[in-house]
1. Comparing relative contact order in percent (Cα under 8 Å, 6 or more apart) across structures I, II, which is largest?
2. Here helix-only ellipticity at 222 nm (-39500 (n - 2.57) for each DSSP H run of 4 or more, over all residues; to 500) was calculated and came to -8500; which of the structures I, II was it taken from?
3. Quick check on the output: 92 is volume of the Cα convex hull per residue in Å³, derived from one of I, II. Which one produced it?
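What follows is calculated from the coordinates using simple rules that are stated; it is not laboratory data. Only a predicted model underlies this, so the values are computations on that prediction, with no experimental measurement involved.
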Structure I
Amino acid sequence: MRSRYTAYAIGDLDYVWRTWHPRTRPEVIGPEAAIGWTGLTVLAATEGPDEAWVEFEATYDRDGARGRLRERSRFERRRGRWVYVEGEIS
């Protein structure tokens, strides 16, 4: 989770794409216009052998306004690596 947040923050969208499950990832990931990620707080995490959930809150600045994104994300282990499957935004 933290590595994907960092990739979004620095604009490494290739990493974001590679760590997204092929079943659910879009064909192309584009940059978010005028958004700067400013912080990440992991609120909860549970991990099983092949599935994990992470609830987080990420803060950002967009066009001078502050905001926050709260999501509960599901990850699956695929070939020994965790990949993002889907998220529930709240």
Structure II
Amino acid sequence: MFFSLKIGLEGAGFKRAASDYSLFTKKTNSGIAILIVYVDDIVVTGDDAEAISYKKKQLREKLDIKDLGKLKYFRGIEVARSNNGI
């Protein structure tokens, strides 16, 4: 799955980070979309809501995924939110 996901992301303009092969970013005129893949988890984040929404739609068309909403935990790390951010 990762290989086909990688090909799809790079074909959609995402660039794989040189320092972390599971991190993909896409800079747009509106901001940035970030995608992190770890085993069977995919985190999609950034400040370009349109790019994020479009990528999630594409992923749903190709893979059996569900959107679990706002990130709460990732790899044993709790994600805490406040008025100042994460």
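1. I
2. II
3. Attributed to the structure labelled I.
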